[in-house]
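Enquirer: Following this line, the structures themselves.
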Structure I
Amino acid sequence: MSIVSPNSTASHDLRGAKASQLKGYRFNRPKDEYQKFLGRKMLFFLIVILAVVLLSGAAVTFGSANLSVRDVYVAILAKFLPEYFQTTHFADTIVWGLRLERILMGIVAGMGLSVAGAAMQGILKNPLASEFTLGVSSAACFGAALAIVMGAGFVGGEYLVIGNSFIFTLIASFAVYGLAKYKGITPETMILAGIAIMYLFSALTSFLQYVGHAEQVQEVVFWMMGSLGKASWEKLAIITGVLALCLPYLLLKSWDINAIGAGDETAKSLGVNVESTRVISMILASLITASIICFTGTIGFIGLVGPHITRMVIGGDHRFLLPGSALVGALLLLAADTLARTILAPVILPVGIMTSFLGVPFFVYLFMRRRKEFW
């Protein structure tokens with residue numbers, strides 16, 4: 001005859017409930033953690049977008065004309081919803097005719113430069129990779145200097161400087177690819193080839209400055225400082241079009257870039273065509289950069305600082321890093337240009353000076369904050 005404890009049934013039920021709870025916890029926890037993972041990134045995107053929108057409205061108000069932030073937004077909305085919003089001719093002229101194109105140029109250019117920097121850093125596995133590292137900016141400077149000092153170029157008229165800087169940027173990109181291809185396309189060979197191209201075009205630019213007249217040298221130096229002062233709707237449309245064509249591919253390849261970050265052999269074992277992804281991504285990043293700096297001149301640090309700030313906040317997953325870098329780059333360049341227009345008003349400083357002033361303290365902070373690893 002077996003003896004059954006009066007609490008055995010309750011104990012069995014309790015153990016079953018605990019097991020069921022534990023099973024549900026095991027299966028639900030990864031899902032909850034992933035939702036939190038996505039939530040933090042979406043919150044970051046939302047905050048940066050709101051900051052860009054608010055700063056854009058505030059930036060338009062700075063200047064000799066007296067406009068409020070409300071006047072700016074009403075003038076913008078009245079363009080699309082005239083039956084609901086009414087604005088004045090004065091506000092419409094100031095916003096749409098004088099200031100908004102510069103603001104939007106800063107947003108789109110900042111997005112492009114930061115995305116290009118993030119892509120270069122990812123495919124080369126180097127936290128210092130940028131348009132400067134690969135000689136792209138130096139080639140653009142030489143193209144502009146050649147047009148200004150010698151009057152020589154691939155196109156004529158008002159597009160001489162723009163065409164030269166754009167074409168020489170692409171020449172530098174293909175030269176880097178050709179040199180790296182000769183020795184085998186790896187991050188090291190591409191960076192070394194980029195440094196060689198950078199010094200070559202820097203030397204050629206210095207030579208042109210040496211033989212040029214004082215006015216020509218001054219114009220070259222001003223172009224190299226970078227400025228959004230010559231923004232126009234046509235230039236804005238070109239940059240936006242190039243960015244719209246190149247960015248989807250980079251986002252599509254974000255998983256492959258993540259795999260490359262774990263090492264070329266690991267990426268190949270996962271089925272990634274490392275060489276193709278690296279080359280095409282670099283060419284697209286160079287094309288984005290070329291389409292921007294041919295209109296704005298050299299604007300430094302956005303391609304370095306934007307991706308690093310984003311990586312520190314939301315991590316290095318390129319599915320989120322690329323769009324996040326675009327938003328942060330837009331905010332940084334817009335803020336730098338706003339400071340450049342207001343800090344010594346009515347004198348407008350070149351925006352490249354302000355981005356350097358903002359970039360250097362950040363890198364000092366990054367250097368002091370991190371312990372050993374920088375990637």
Structure II
Amino acid sequence: MYKVAIIGAGIGAEHLKGYKANADRFDVTTICDLDAERGQALAQQAGTAHTTDFDGVLRSDVDIIDICLPPHLHFDFAAQALEAGKHVVCEKPLVASLQEADALQTISARTNCQVFPVFQYRFGTGMAQLQALQAAGLTGKPFVGTLETHWNRPASYYDVDWRGTWATERGGAVLGHAIHIHDLLTGIFGPVAQVHAMLDTRVNKIEVEDCAALSIRMENGALVTSSVTLGAAKDTSRLRLIYEMMTVESDHAPYQPAAAPWTFEARAPFKQGNIDEITTQIDNQPTGFDGMMGAIADALDAKPSAAVRLDDGRRALEFVTAVYHSARTGKAADLPLKPDHPLYASWMP
């Protein structure tokens with residue numbers, strides 16, 4: 001059993017459900033939130049204690065500190081947790097620069113404590129089906145892909161004081177919303193080699209971007225487009241991936257696009273029956289935070305694990321950095337980015 005303290009009772013409530021789904025492996029012992037009313041409500045739901053004292057949490061016997069705070073607080077809280085000898089689970093965006101990501105890697109290596117960025121989209125039946133087809137050699141060469149993060153965020157969404165500003169949210173739709181589907185893309189197609197980005201603020205009166213159009217070249221040569229907006233009529237997330245041997249389309253659920261089975265259509269002369277034989281053998285898989293927390297427990301137990309690692313979190317931030325650089329220069333940005341890149345220390349304008 002791993003003892004867990006959740007820091008922040010907003011999205012922390014969703015994390016709690018993931019731990020509860022793996023109750024034989026995790027014990028949430030503490031909810032820490034400065035908003036006493038919200039923190040106590042979640043603590044009551046968890047059947048555990050509430051505190052406003054983060055320093056006390058650091059001194060406690062918890063094994064994992066799960067950081068569910070506004071983005072500008074992530075690095076400091078994660079660093080303190082690692083220095084206290086705790087493993088860290090941290091909401092997206094992991095930190096606010098590649099420099100901070102590399103600093104976390106240094107601290108993690110020195111303290112021998114692991115960091116698990118939150119990318120729960122990777123877990124679910126649809127993703128498991130595609131992975132099984134890849135393992136069976138039934139996808140073939142990846143050609144192109146399209147991604148859609150079409151969500152609705154009205155002006156009232158930004159009534160939360162840390163949202164919509166560079167100082168506290170650290171970025172807009174590319175950083176805080178589409179980061180999930182872009183991580184899922186790299187989990188399927190591998191690393192990004194180049195991105196050309198156009199960004200704009202068209203939906204709400206905020207500082208950061210809420211629309212994006214991205215052209216992406218993967219290291220494997222596949223070409224991908226990504227369309228992002230926070231001005232859609234309803235929330236939809238979709239991946240459509242074209243391979244040599246098949247076309248793949250994800251479910252459209254906005255926050256769990258990999259949860260339900262996906263659609264796999266054979267391209268002649270390849271046979272649909274060969275695909276169906278594989279996909280029908282995949283039972284319902286743990287989804288979202290349920291699957292993510294189970295994978296974290298496997299990683300801590302030194303078992304084979306699909307856990308999202310610190311390197312994955314850094315790769316997601318490298319892509320975000322390249323997007324902001326491309327949008328500001330009007331030129332394609334090549335990856336990987338080195339420490340001498342002009343936005344390495346900060347992508348803030």
Structure III
Amino acid sequence: MQRAADNARTLTATPAAAPRARADGVVAGWLALCAALVFAMVVLGGITRLTGSGLSMVEWDPIFGIVPPLSESEWAEVFAKYQASPEYRLVNRGMDLEGFKRIYYVEYAHRVLGRAVGLVFLLPLLWFVATGRVDRPLAWKLGGLFVLGGLQGLLGWYMVQSGLVDVPRVSPYRLTAHLGLAVLIYGLMIWTVLGLRWPRPALASDTPRLRVAATLATLLAFITLLSGGFVAGTKAGYAFNTFPLMAGRWIPEGYWALEPWWRNLFENIAAVQFNHRLLALTTLAAVVALWLAAMRAPLAPRGRRLAHAALVMALVQVGLGISTLLSHVALPLASAHQAGAIVLLTLLLALRHGLRAARAGHPPRGR
């Protein structure tokens with residue numbers, strides 16, 4: 001009798017649940033695509049910085065700026081504006097038009113990709129809302145993500161402006177804020193995708209300590225990524241190109257050279273690089289501890305795979321960081337190192353999402 005009642009409830013629930021599940025799957029796929037584009041945006045932004053291309057476009061035109069110079073006269077006009085900038089006068093004096101085009105197109109690709117992300121996000125979102133494929137709470141969340149994306153574009157131009165006055169170098173504070181907001185948007189997208197795909201905790205039944213370990217490892221990975229922004233902004237990666245010692249010392253000389261003391265944490269090249277190394281190794285230790293805890297916990301197979309992947313990625317990421325340093329910031333290694341930070345963060349977010357506490361009426365389920 002009980003089995004028949006359960007079957008009856010299943011049959012009556014399935015027709016209503018199936019369309020919602022399909023709609024959630026479509027929205028999750030679209031949002032995953034948007035997250036992939038943001039990922040590419042962050043990596044391309046790193047390449048823009050590493051190639052010295054970020055200050056090549058001295059104007060911001062969010063509407064008509066999508067069209068590059070098309071004639072020789074237009075190129076001459078854009079190049080003349082660049083020649084009046086501090087970067088040309090102090091760094092690239094004597095650069096010819098062909099050299100300018102090379103750096104211009106890198107920054108141009110970065111800006112066009114940003115606009116493309118906005119369109120790929122907004123147009124389907126409007127359609128999903130109009131057709132009822134997203135409910136009101138999710139629509140507000142997605143709308144908030146779009147607003148954050150717009151703020152990210154404004155913050156990007158605010159960052160570039162800091163390098164167009166006097167000293168041709170963007171503020172490390174603005175650069176790190178720009179990077180951090182992009183990664184925050186990416187992380188929120190990934191978390192939302194996971195919520196649509198697995199609305200209930202799917203990795204373990206009751207693991208509060210493991211949740212704490214996953215939360216700590218995720219936060220450390222994000223903080224380490226932010227510290228990498230200050231390494232990039234101060235060009236600290238081009239100094240102390242040895243490991244594990246820095247100029248023959250465990251703690252570099254001049255760590256507290258700046259006043260007031262807090263400036264050393266963000267502007268002192270020696271301190272910024274040392275802190276990034278320390279945070280990276282601390283993150284690795286946290287991921288190792290998380291992996292050990294996961295191996296002792298009653299995790300579903302997918303959870304164990306995520307724990308294994310996070311451990312491997314943490315080891316790879318530390319290796320990429322050391323290789324980048326020893327190579328004096330070779331472009332392929334530095335770009336892979338930045339991408340690796342986001343991959344590690346993604347794996348930790350996925351693991352942490354699956355370990356979240358079950359809400360009333362939504363018991364955990366294995367997968």
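Enquirer: Could you figure out which one of I, II, III the value 2.6 for distance in nm of label points 7 Å out along Cα→Cβ at positions 156 and 228 was computed from? Don't skip to the answer; put the middle values down first.
Expert: Details: I: 3.5; II: 2.6; III: 1.9.
Answer for the origin of the read-out: II.
Enquirer: Right, here's the next one. A value of 4.1 was computed for distance in nm of label points 7 Å out along Cα→Cβ at positions 44 and 220; which of I, II, III is the source structure?
Expert: Working: I: 4.1; II: 5.0; III: 3.4.
Attributed to the structure labelled I.
None of the figures in this text is laboratory data; all of them are computed from the coordinates on show. Everything quoted here is computed from the prediction, not taken from an experiment. Cβ atoms are built from the backbone, for glycine too; each structure is taken alone.
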